[in-house]
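Participant: Below, each structure is written out as structure tokens.
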Structure P
Amino acid sequence: MDTKLVVADFENWREAVAEAVALLEDGEVVALPTETVYGLAADAFNAEAVAKVFEVKERPSFDPLIVHIGHKRDLDCVVDVPEELEEVVEALIEAYWPGPLTLVLPKKPEVPDLVTSGMDTVAVRLSSHEVMRAVAREIPIAAPSANRFGRISPTSAQAVMEELGGKIPMVIDGGACRDGLESTIVAPEMSDKGPVLRLLRPGPIAREDLRKIAKVIRPKRTKADHVEAPGQVESHYAPATPLILIDKPGDFVPEEGVKYGLLSYRGEGNSSLMDATEWAHTEIMSPGKGKLAEGGVRLFYCLRNLDAADVDVIVSESVSETGIGVAIMDRLRRAAAASKK
């Protein structure tokens with residue numbers, strides 16, 4: 001199959017959207033940009049089309065998908081919000097939609113079980129990327145990241161082509177992703193003391209921000225046989241090259257004859273590994289600035305470069321687990337877990 005790459009620039013992005021919608025209505029899958037990562041999209045209410053997403057990604061059926069809607073009012077087409085949660089859900093929507101927040105709520109019967117992996121809840125969000133939002137206004141979209149299951153999420157159209165070129169009919173190039181990490185996923189629930197937010201996946205919207213809406217329950221690491229939302233598989237977001245995560249510089253002891261690549265946070269400072277050995281290749285998440293937000297945007301880009309650099313092992317520095325640093329460390333730990341298998 002030839003994969004068509006369409007650049008959605010200022011002049012023709014509406015034409016690109018119309019072409020994508022036509023393919024989706026015919027039951028095809030299309031790669032679309034979002035502000036977080038590129039997604040592999042299918043008609044959310046077409047089970048046969050959704051099955052193609054799982055097939056192309058080689059994704060296990062126990063890992064549910066996110067449904068993307070095009071407008072806040074479309075939430076009612078996908079979920080039934082319990083009356084006792086209406087206030088907290090509305091507060092979350094007003095604060096963070098459109099944006100990188102996914103809500104897990106009871107699903108409508110019309111949502112295919114394949115989308116939710118048989119669960120009675122569905123993950124849903126409203127992207128801030130104009131292309132994804134415009135497509136979703138025409139047809140609700142089920143879309144995980146547009147890469148092979150368990151591998152590095154794509155933050156550019158070129159990364160999608162490298163992963164899925166020849167397997168899907170179309171990729172819309174909407175530019176580099178603004179946030180670079182998958183959306184924050186929360187499940188609003190009622191407790192004895194009122195509504196709480198169960199944080200199922202950390203992302204660009206930090207726990208500190210969510211606490212302004214309601215109490216946040218800390219996430220627990222999840223085994224592959226107990227997945228409640230996308231991105232919870234224990235080993236995930238991984239390069240093909242083995243990756244090890246180093247918390248303290250003194251913990252790294254290089255082996256003779258091994259070609260190491262370094263994923264550094266700032267490239268300098270007391271916690272840096274830059275001088276620990278002769279690195280075959282280095283990538284810096286936040287060059288010279290030490291900003292976690294920049295590190296989040298560049299994480300998957302840097303990992304892809306290291307994976308293509310012909311090194312034997314990727315060594316990653318840790319980052320501070322504050323703000324978006326929690327999401328960065330979540331991705332790095334899962335990438336390292338994949339290497340231990």
Structure Q
Amino acid sequence: MAGNSIGQLFRVTTFGESHGTCVGAIVDGVPSGIDLCEKDLQYDINRRRPGTSNFVTPRKELDHIKILSGVFKGKTTGASIGLLVMNHGYNSDEYNYIKNIYRPGHADFTYHKKYKYYDYRGGGRASARETVVRVAAGAIAKKFLLDYHNIIINGYLTQIGNIKFNAPNILHIKNNKFYCLNKNKIYKLKKFLNTLKKSGNSVGAKIKIIAKNIPIGLGEPVFDKLNADIAHALMSIGAVKGIEIGEGFKFANMLGSNSRDEIKPNGFASNHSGGILGGISNGQPIVINLVIKPTSSIKIPIKTINYSNISVNLSNNGRHDPCIGIRAIPVAEAMLAIVLMDHVLRQQIQYINK
């Protein structure tokens with residue numbers, strides 16, 4: 001199976017399955033001499049961790065990150081950094097009832113057809129469980145970007161179902177488990193998600209990721225445009241089904257006279273482009289919107305087929321998130337950080353100081 005790595009100079013390779021012994025990552029390209037310890041990574045991992053509220057999957061995982069290599073006496077050595085998270089809270093017996101059945105909305109059908117042999121327990125390699133080590137690798141990138149370039153990355157919910165959040169107050173994000181900007185809408189959100197849980201249904205979401213203090217010049221045209229690499233990284237998250245950079249799909253309803261970003265001696269007058277022009281960062285904040293699909297594993301029955309192509313009825317009984325979007329935010333932040341760190345390192349070797 002190819003396609004387990006991302007990045008050029010800063011390169012992350014992940015391994016492991018949902019119901020395997022562990023999940024892990026090899027992180028290459030981290031410069032030596034950077035202060036780094038497990039505590040630096042654990043904060044973001046805890047943000048993504050299951051079982052932290054009534055509104056995410058109840059699977060209980062400790063998700064304690066272990067740094068196996070590449071760090072000595074609290075500093076990176078320049079060698080590959082090995083990351084490991086043990087799996088504990090899985091129950092493979094829960095999946096026996098679907099071991100020969102394709103779950104609609106999941107990767108079961110395509111994985112089985114492509115590889116002929118498929119680990120059906122929790123989705124195997126296609127499980128969101130794999131993203132825990134993406135978050136760990138992304139935490140390394142976020143620390144590097146902040147400590148050495150003052151780049152700050154924040155993500156938050158802008159919509160769950162038909163509930164939209166506006167009048168953003170970034171301070172509210174860290175004070176609730178929904179990454180919600182509107183404190184006065186949390187009660188409504190909890191009520192909505194409780195209703196979904198009781199009905200056995202799920203819902204999609206929209207999230208926004210903003211990166212600030214971006215230097216001018218990140219991105220490698222033609223095929224390695226910064227926006228292309230960002231889209232590649234974020235679309236690799238299993239639940240992401242749409243991405244917008246800047247105004248995104250709103251451009252379809254805009255006139256050219258309104259969609260351009262006027263340039264003044266003291267900077268840009270607007271940021272419709274989302275901080276990227278011609279595939280290269282222009283120094284403005286990078287603004288991204290992501291659409292997250294509803295959880296496919298729900299209790300409401302649906303027709304599908306088994307491995308023998310016989311029609312069957314399926315109702316999922318496992319432990320799942322009523323809205324994946326809540327836990328997708330730290331994953332999306334991590335993937336953006338990985339891309340930005342890679343391009344920062346690539347930019348640093350672009351010129352020779354004379």
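Laboratory data are not the source of any read-out in this text; all were calculated from the coordinates shown. What you see is a predicted model, and the numbers here were worked out from it, not measured in a lab. Cβ atoms are built from the backbone, for glycine too; each structure is taken alone.
Participant: Out of P, Q, which one gives 20.4 for Kirkwood radius over Cα pairs in Å as computed from the coordinates?
Facilitator: Among P, Q, the structure yielding 20.4 for Kirkwood radius over Cα pairs in Å is P.
Participant: Starting from the value 1.00: which structure in P, Q was FRET efficiency 1/(1 + (r/R0)^6) of positions 108 and 188 (r between Cβ atoms, R0 = 35 Å, to 0.05) calculated from?
Facilitator: For FRET efficiency 1/(1 + (r/R0)^6) of positions 108 and 188 (r between Cβ atoms, R0 = 35 Å, to 0.05), the value 1.00 is produced by structure P.
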